[in-house]
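In what follows, structures are represented as structure tokens.
No lab work stands behind these numbers, since they all come straight from the coordinates. Bear in mind that the values here come from a model prediction, so they are computed numbers and not experimental data. Cβ atoms are built from the backbone, for glycine too; each structure is taken alone.
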Structure I
Amino acid sequence: MRILLIEDDSLIGDGIKNGLEKLGFSVDWFSDGDDGHEALLQADYDAVVLDLGLPGRDGLSILTNWRARGCKVPVLILTARGDVDERIAGLNSGADDYLGKPFALKEVQARLNALIRRSSGLSTPEIKYREITFNPQNRKTFFNGKEVTLSPKETALLELLLLNRNKVLSKESIESKIYSWDDDVSSNAVEVHIHHLRKKLGKDIVKTINKIGYIMED
């Protein structure tokens, strides 16, 4: 899943970006409020981690503008631990959840997974499809009850397909979801990942729609 991170503290931002990428997320990090505001209007993100105290444009202004434009992407705001008024202001401006500093990376991951799950209309923490069970929190995949080892990008692609069942995803939309702007993407990367998923989880797991894209059908 692709995450937009807007945080001006270099230590916090670097820690979140590197940590989430190790957990399988694709992350674009901006430290300036104006740049971060425009990023959401240029790419398709699954969730946003937003600090409120930012240079350029503050977090509340960013959030208010996004919601006024009709942007529905889930937003997790970062606030000072004891600043109740700031948390309330963020939630009233359209934030979906908040997290007080300092925090553990695992909690960031858990809250993002919950936001993405709810925005996709899922109520349970595990995602099941035919013989497949996927746990977004520990990133483990099981096929017929046995754990299957997937690469980080294969896992990201599987999660994307599971969250968009019965929807055709173009190659370009898949690339935009599982890769960040910092990634070097080969021309056949998506095809290779699809091939590996079929090899490990069954040849019928993903259907190719000629010249359009890929679909995981119920």
Structure II
Amino acid sequence: MKDRHVLVTGGSGGLGTAVTALMLAKGAQVTVPVVDDRQVAHLRHDLGADADRVATPRADLRDEAEVQRVIDAMPRVDAALCLVGGFAMGPTDAFAVEDLRAQLELNVVTTFLVIKHALRRMKETGYGRIVTVGSRAAVEPPGGLAAYAAAKAAVVALTKSVAEETRQLDITANCVLPSVIDTPANRAAMGDADASQWVTPRRLAESIAFLASEAAGELRGGTLPVYGRV
């Protein structure tokens, strides 16, 4: 990834920081869109001095004009790693439609807009790697997660469709499917009794980094399960 220009959305989160750190370690130039100074503070806390090597433009990734502004400001886009997303659960008959719309906005709309504009820039250079984050729930939907599972299934379908569109180019699109990620937020929400069975952010980041690399050029439309031992 040396000197590759990489966009990492959600790059200050529990998984995102691990991905950002790995991209930096591999020599990439990294852009992490942020909403506010708290996300920059998280990066500085987790990355230390390396945070100074990360561009952190402000952007709401649900807003197409802001997504376009961030992507057009990059010298080029060699890889777009779409990590922004959110989780909500509840029985379908009690789930508010407003919360469904929020799930679709956060998981699907952000991914679509980033891919749309990253793909436009990738076609300028004839090279690119797109990696999205789905979920095990997208292919094995459990009860109580209808909205989230539907949103992540849409991310998988979006990724596969883009992979077909770019099949004749040196541009690929693939999706990782994590199960439970061992983050502080998940430990707080679910307890840590089973945390040793979960996939770590670092291990998931390594899978994402491979799909973002030149070596993964023949992988297209893949859904890579990264489940840990769950």
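Structure data summary
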quantity: Structure with the greatest value (metric distance in nm of label points 7 Å out along Cα→Cβ at positions 43 and 67, set I, II); calculated: I
quantity: Mean count of other Cβ atoms within 10 Å over residues 59-66 derived as 14.6 - corresponding label from I, II; calculated: II
quantity: Identity of the structure behind 20.0 (criterion: mean count of other Cβ atoms within 10 Å over residues 115-122, calculated), options I, II; calculated: II
quantity: Value 0.98, calculated as Rg/Rh (Cα atoms, Kirkwood Rh), assigned to which of I, II; calculated: I
quantity: Highest-scoring label, criterion being mean count of other Cβ atoms within 10 Å over residues 91-98, among I, II; calculated: I
quantity: Comparison of I, II by distance in nm of label points 7 Å out along Cα→Cβ at positions 51 and 195 - largest value held by; calculated: I
